[in-house]
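Structures given as structure tokens follow.
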Structure 1
Amino acid sequence: MKLRGDETDEPEARREEVVRVAAQRLIRDLLPKRADAAPTFDLDLSGAKTNRLDLSGRVIGRLLMQRAQLLHRTDFSGTEFRGRVYFTGAEPRGPVTFASAVFRERAGFDGMRSANEVDFTHAEFRRGATVDRAEFAGATALRQ
């Protein structure tokens, strides 16, 4: 059995998934919560394949997720992005939520393609956002 999007055999794919999930937990645990007075960290996950990534309620400096594959549910609800954010060419393969997220700098979703729900409910874009050539084929929530 192959995991969706993997071209590797089952044992190798399983090991890769275990490492990926452990790395995601480590990132989550190292990022400060919004209520904390702590330094911010920039993340470059360009080209990464994430699995149920949950960075909700965290503070992130700059975030690069260009051409990233977001497997299953991805949660950025309540996240505060203090630097620029790039989801250029990202491919969510499950629902993504940015509900109540705060983008202090410009956010780019250019070329992002999702067949699943993308939720921006109550998100704040303080310096604007771009969505050139983005495709949100699933339900998309933009309510304030």
Structure 2
Amino acid sequence: MSSSTTDPTGQSYRVLQNRINTNIEILYKRYENILSLAPLTLERRDAEGRVIAHDKKDKTLAMAEAFQMETHASAMIRAAEDLLALTRSLKEAWIFGQIGGDEDVVKKIRAETDMDAAVVGEKLVEKVTKEVVGDF
């Protein structure tokens, strides 16, 4: 677990980097797709590629594109959620000393956390005892 080439889930950093890159690429591509579907008009072009008119999209095409936009947005949300989950797991691994950080600093943080937990435990026992037993 404390290996410098793996994270707490046992994945290598190369796999994690590929996961990040894939999700970022999904976000960019899906956003581009949404933007390409956004115009409410269609351009008519002549044989030389010049725009000669703008026609409104019919309702069927507009609804189909709205569905495509929803699909792209859902994929973007899943990619963003995956990135959030990845950053959360990396933060947890760092906090618990499984990756990065100076060993002395990690030990100090763990000792402080243990002391804080002990104090909270004592206060909780006092409060519960006081509520159950009451004042004599």
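Where a number appears in this text, it was derived from the coordinates with a stated rule and is not lab data. Small disclaimer: the values here were computed from a predicted structure and weren't measured. Cβ atoms are built from the backbone, for glycine too; each structure is taken alone.
For the read-out log10 I(q)/I(0) by the Debye sum over Cα atoms at q = 0.16 Å⁻¹, a value of -0.95 was computed from one structure; give its label from 1, 2.
Of the options listed, only 2 reproduces it.
-25000 is what came out when helix-only ellipticity at 222 nm (-39500 (n - 2.57) for each DSSP H run of 4 or more, over all residues; to 500) was calculated for one structure; which of 1, 2 is it?
Only structure 2 yields this read-out.
Further question on the same structure: Of structures 1, 2, which gives 3.0 when distance in nm of label points 7 Å out along Cα→Cβ at positions 80 and 120 is computed from the coordinates?
2
Work out relative contact order in percent (Cα under 8 Å, 6 or more apart) for each of structures 1, 2, then name the structure with the largest result.
2
Where is mean projected area of the Cα convex hull in nm², for residues 32-87 alone largest, in which of 1, 2?
Evaluating mean projected area of the Cα convex hull in nm², for residues 32-87 alone on every structure, the highest lands on 2.
Using Cα Rg over 2.2 N^0.38 Å, for residues 48-127 alone, single out the structure from 1, 2 with the greatest value.
2
For the read-out P(r) over Cα pairs in 5 Å bins from 0, in percent, for residues 64-111 alone, a value of 5, 20, 14, 13, 10, 9, 9, 7, 6, 4, 3, 1 was computed from one structure; give its label from 1, 2.
2
With mean count of other Cβ atoms within 10 Å over residues 40-47 derived from the coordinates and found to be 15.2, which of 1, 2 does the value describe?
The read-out comes from structure 1.
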